[in-house]
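**Student:** Listed below are the structures to be examined.
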Structure P
Amino acid sequence: MELEARRLLAVQRVAEGWSQKDVAAFLGVHWGTVAQHWGRGDQGLKAKPTPGRPGLLTGAQECQVLGRLGRSPTEYGFDTDLRTARRVAEVIHTRFGVRFHPSYLREWLSARNCSPQKPARPARQRDQPGIDRWVARDWKRIQKRPGTHAPTSS
């Protein structure tokens, strides 16, 4: 729909007297693209349905799934906070009745900039007071200092 609106806007601007180059600069496209839109006519500007099988989840359902990823897996009855593709698939199946294979779900999540993750928690043996002491006392002493640049002969 957005592309169709941009095409119609391009044709409208040219009809109003804008040059094709000015319209192209305004829309951030090549001037030849505007010329193609101008020559197509009304039916050639309409959006066409994309081929292929429709998705198993609607757009609203996808948003719900992605929103639920921020919650802890223990809220869904799992023993630990480890979020795996298999667990996310179980939650989707329980909530929406749609089955995803965990391998596909990893790709599906990656395409949406998400990934199954381990919980972020510090290591048990981490000694934060010791780290703070080391940074305050030793880090400045061992930190690399910029060298002095003496002129070199040529």
Structure Q
Amino acid sequence: MFHSISLFAFLYLFWLLLSGFFTPFLLSAGVGSALAVVWFAQRMDVVDHEGHPIHLGPRALFYWPWLLKEIVKSAWEVSRIILHPRLPISPTLVRFKPTQMTDVGLVIHAQSITLTPGTITIEAGPNEFLVHGLTRSGAEGVIDSEMDRRATACEGSP
């Protein structure tokens, strides 16, 4: 029930944010739309701790700023490589075992790697990630990394 209520609140706040208008009709349309989506989601049985991971909220507030900083740093490095006259790339594939224990944690880690310019997660499983890097150092930098530790901290306990 908690997930349904928090999903409704999140959807309604998102409606208000995107709408920007506060007429009685639009406010009631937002309530109706959010209720309909929650009802459909409950019928599809996707309102749970993975479908709406509200429990990650406080930890994610610390993870997102760090991830944004890493994205900016990586984008700067990739831009520097692209503009270099000799284009010093060394495409590399690496495999490693992530430390996350939940599906949500694995997704957070895999998507964080992909969001970081110069690296992309090709395969993500509970036992192994396959990551492609633009450079050897970038690819090897995801093994036993700070990102792995922070994604594990963000997921919390299983």
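Just so it is clear, none of the values below were taken in a lab; they were calculated from the coordinates. Values in this document were obtained by computation on a predicted structure and should not be read as measured data. Cβ atoms are built from the backbone, for glycine too; each structure is taken alone.
**Student:** Can you spot which of P, Q the value -14000 was calculated from, given it is helix-only ellipticity at 222 nm (-39500 (n - 2.57) for each DSSP H run of 4 or more, over all residues; to 500)?
**Tutor:** P
**Student:** Supply the structure label, taken from P, Q, corresponding to Cα Rg over 2.2 N^0.38 Å with the calculated value 1.31.
**Tutor:** So the calculation was done on Q.
**Student:** Comparing distance in nm of label points 7 Å out along Cα→Cβ at positions 46 and 102 across structures P, Q, which is largest?
**Tutor:** Result for distance in nm of label points 7 Å out along Cα→Cβ at positions 46 and 102 over P, Q: largest is P.
**Student:** Tell me which structure, out of P, Q, gives 13 once relative contact order in percent (Cα under 8 Å, 6 or more apart) is calculated.
**Tutor:** Only one of P, Q returns 13 for relative contact order in percent (Cα under 8 Å, 6 or more apart), namely P.
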